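Each in structure tokens, the structures are laid out below.
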Structure P
Amino acid sequence: MNPSKNNSASYAIIGFGKIGQALAKAFARKGIEVSIATTRDPASFASDAAAIGPTIIPATLAEAVNADVIFLAVRFESHPEVAKALPDWQEKIIIDVTNAYGISPEKLGGQPSAVVVAQAFTGARLVKGFNHLGAAILGQDPSVHGGNRVVYLASDDDSAAAEVGALAEKLGFAPVDLGGLSEGGLLVQAKGDSWGQLIFKDLVKFN
């Protein structure tokens with residue numbers, strides 16, 4: 001299903017640590033339904049989900065991967081395990097919120113971390129995004145002093161980036177397209193023990 005042709009796209013967040021919970025708050029703030037999954041039984045985090053809001057739906061990993069648009073909010077090292085949940089991600093949009101800080105460039109084969117993630121999710125349309133802010137800031141209302149908090153997006157699929165940009169706006173953020181994963185996208189990817197230049201830069205866009 002292509003969310004751009006269907007206004008009722010379904011959403012999921014895989015990972016319910018601090019970043020996953022911050023993303024869930026963004027959905028709850030706008031009353032948008034989103035499934036939440038981890039590798040644990042949904043009952044184990046149901047009360048935490050309920051505390052965020054009624055549109056935050058605990059799910060199994062097998063249920064969550066049915067969504068059209070999926071936020072990957074796990075530790076970078078855990079992404080291959082999530083990728084095994086489906087043999088083919090068939091046009092689903094994966095938003096890579098991981099940060100590969102401390103992972104040696106050699107382990108990544110000299111490639112940007114988002115490219116490595118994209119290769120794991122066969123058939124998916126990958127967008128790097130929502131990963132440059134710490135959870136405490138990401139979880140705040142993105143409407144700030146009459147402006148909107150910026151989220152950076154990078155993808156080798158322009159239409160996927162546009163769809164995620166529209167979702168970001170729906171959630172109250174101001175998306176900024178950085179271009180391809182190996183181009184502007186490098187600004188929001190860690191390399192070894194150094195952070196991309198835009199990581200942790202909390203910017204607000206005013207119209």
Structure Q
Amino acid sequence: MAPVSKPSTPRLGKALKRAFFARNVREVAHDLIGATMLVDGVGGIIVEVEAYHHTEPAAHSYNGPTPRNQVMFGAPGYAYVYRSYGIHWCVNFVCEEEGSASAVLIRALEPTHGLAAMRRRRHLQDLHALCSGPGKLTEALGITIAHNTLPLDRPPIALHARTEEMEVATGIRIGITKAVELPWRYGVRGSKFLSKPFPR
């Protein structure tokens with residue numbers, strides 16, 4: 001009997017450096033779709049993000065710097081991790097020039113690397129539900145406040161550019177009460193790994 005073959009791990013694109021994030025936050029958000037995010041080798045393909053800019057009231061930086069959001073006001077290419085509703089961690093990538101205080105929230109991944117570790121951390125076998133939300137993916141990847149302010153291009157974090165073009169959908173952001181009209185949510189259209197489908 002021939003051995004059962006395991007699904008192959010997708011190849012990784014070129015490593016993304018901090019300079020990648022020194023651009024308009026919405027451009028970065030769009031270009032992150034299809035990129036691969038790994039923490040200590042565990043992670044997957046980014047399929048959903050949201051952009052936040054300091055000029056709009058949904059951004060944590062809108063009212064100025066605080067001990068929690070200080071990293072947003074620094075240089076681009078660093079992680080901003082915060083506790084949401086006192087329950088779970090969320091991870092963001094700081095963008096634009098220093099002082100802009102803009103960031104991209106990572107909302108969902110398609111798991112591709114370290115599936116056993118993710119299932120163990122999430123106490124869950126369903127591949128589609130492992131990383132289908134900002135709190136789910138941080139739990140799956142083991143992200144905590146210890147990752148706040150870490151550079152995005154050095155261990156334990158690694159980001160790799162997408163290796164193929166994808167149809168990127170846009171829509172309004174989820175779970176906010178301010179600036180709800182801005183279409184700053186981006187994702188892979190039709191992906192089964194989204195936190196919520198995009199309108200057709």
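Computed quantities for the displayed model
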item: Of the structures P, Q, the one that 13.0 was derived from, the read-out being mean count of other Cβ atoms within 10 Å over residues 61-68; result: Q
item: When relative contact order in percent (Cα under 8 Å, 6 or more apart) is computed for each of P, Q, the largest belongs to; result: Q
item: Source structure (of P, Q) for mean count of other Cβ atoms within 10 Å over residues 45-52, computed value 15.1; result: P
item: Among P, Q, which structure scores highest (criterion: mean count of other Cβ atoms within 10 Å over residues 93-100); result: P
item: Read-out mean count of other Cβ atoms within 10 Å over residues 37-44, computed value 15.2, structure in P, Q; result: P
item: Parent structure of the calculated result 18.9, given that mean count of other Cβ atoms within 10 Å over residues 21-28 is the read-out and P, Q the choices; result: Q
item: Origin of the derived value -6500 (helix-only ellipticity at 222 nm (-39500 (n - 2.57) for each DSSP H run of 4 or more, over all residues; to 500); candidates P, Q); result: P
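Every number in this text was worked out from the coordinates using simple rules, so none of it is lab data. Keep in mind that this is a model prediction, so the values were computed, not measured. Cβ atoms are built from the backbone, for glycine too; each structure is taken alone.
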